Structure P
């Protein structure tokens with residue numbers, strides 16, 4: 001089975017345009033698609049979709065998505081692995097055609113076409129790469145990370161690169177999917193996303209300071225002995241920046 005690629009993370013926001021502008025200013029992400037209600041940002045590989053509120057699904061970090069070779073051939077694999085039924089999404093979406101939930105209920109978009117609705121010229125860099133922090137982590141809380149990791153390796157071909165007490169780190173070659181048990185915290189589900197620090201980390205910290213957000217340091221969840229920055233964006237979504245040492 002060809003490895004799937006995690007290329008889409010979506011956030012529901014009370015003010016999508018305002019929140020998108022924060023990520024553009026603070027992390028250099030590029031706007032590549034927008035309408036009156038939603039904004040799609042791009043880091044050169046992954047899309048961060050800032051969507052309006054919906055009657056279904058929580059605000060904040062809402063779902064994520066994989067590009068796969070063939071959804072139809074994936075259906076029996078998903079069933080055997082304990083996923084929900086694959087259901088069609090409404091037409092006209094910029095990325096997804098299908099929605100499924102993993103065995104712990106986390107919502108996943110499936111797409112065989114990727115972002116072919118976005119003109120190629122919009123995906124050219126056109127930005128100062130030195131100012132762009134790439135989204136390279138998605139963190140999910142789970143009471144049993146090893147069991148949940150088996151789902152993502154069996155269905156999407158992700159590789160486990162680190163297994164430790166209360167934690168499994170998976171990768172698709174570009175993105176890290178961190179399955180974390182914050183025991184004794186009983187909460188499970190989508191937790192946060194992480195951006196990679198640039199060589200000039202001082203510039204990232206300066207932009208965050210200009211945003212007047214509270215920034216704290218904590219141990220990196222993936223690389224022991226390293227530190228990461230924790231912050232809350234203007235709508236209180238948890239964001240980390242790693243590789244800042």
Structure Q
């Protein structure tokens with residue numbers, strides 16, 4: 001890749017830091033990946049080469065086009081098309097995360113919709129959409145997002161939402177920045193934990209449409225506070241310079 005600009009280098013560093021945060025908070029495991037649109041070229045995005053998240057450094061970032069292709073000869077994630085098709089469909093999206101967020105997974109294989117139960121989850125909207133691969137591809141697939149056709153359908157299922165679940169697979173979070181996506185991923189996980197606990201106790205009073213809108217605006221302004229907390233936690237653990 002050609003020499004990077006300061007803006008691109010900042011994105012590289014944020015992607016690496018975001019990966020460390022998501023690992024430390026238990027949202028990423030051996031698998032999962034986060035990307036960001038190129039601030040110098042909206043027709044391209046940055047995603048690390050195919051590695052376990054714990055190994056990723058700024059030197060591992062690849063530049064891909066909106067077809068999910070790159071001239072970097074290092075191996076790329078098979079699920080890179082999840083990222084490319086969402087960037088193609090959603091010009092507003094600047095960052096995409098795919099994970100197997102543990103507390104969210106049950107909502108990927110049950111008929112219980114994931115819905116916001118506290119103010120911190122208001123960004124989820126009234127209910128999180130689910131992409132069902134069986135609708136077009138039958139019940140003998142690998143449940144993966146490894147092709148452009150499947151991933152275009154994932155982007156369609158996402159619509160204008162900030163989160164889409166992949167049935168029996170995992171989660172996709174999107175947002176207007178790396179920091180926003182990390183914030184949303186953390187609180188998607190927290191809301192799933194809270195909703196599951198609430199269902200075991202009694203009937204849940206979900207957020208109303210008005211609360212979703214008003215609380216979402218309030219909480220959405222706190223993204224940097226979350227980032228500052230999580231990066232300090234990493235420094236205190238010796239995981240970030």
Fill in: Winner on FRET efficiency 1/(1 + (r/R0)^6) of positions 25 and 113 (r between Cβ atoms, R0 = 30 Å, to 0.05) once structures P, Q are ranked, highest first
Q
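Once Cα Rg over 2.2 N^0.38 Å, for residues 105-168 alone is calculated for all of P, Q, which comes out largest? Don't jump to the answer; show the numbers that get you there.
On the way: P: 1.55; Q: 1.17.
Top value of Cα Rg over 2.2 N^0.38 Å, for residues 105-168 alone goes to structure P.
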Item to complete: Figure out for me which of the structures P, Q the number -12500 belongs to, where helix-only ellipticity at 222 nm (-39500 (n - 2.57) for each DSSP H run of 4 or more, over all residues; to 500) was derived from the coordinates.
Response: Q
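Can you spot which of P, Q the value 20.4 was calculated from, given it is mean count of other Cβ atoms within 10 Å over residues 137-144? Intermediate results must be reported in sequence, preceding the final value.
Details: P: 20.4; Q: 11.4.
For mean count of other Cβ atoms within 10 Å over residues 137-144, the value 20.4 is produced by structure P.
Could you figure out which one of P, Q the value 18 for relative contact order in percent (Cα under 8 Å, 6 or more apart) was computed from? Display every interim value, and only then the final one.
Working: P: 18; Q: 22.
For relative contact order in percent (Cα under 8 Å, 6 or more apart), the value 18 is produced by structure P.
Since every read-out is calculated from the coordinates, none of them should be taken as a lab result. Computed from a predicted model, the values in this text were never measured in an experiment. Cβ atoms are built from the backbone, for glycine too; each structure is taken alone.
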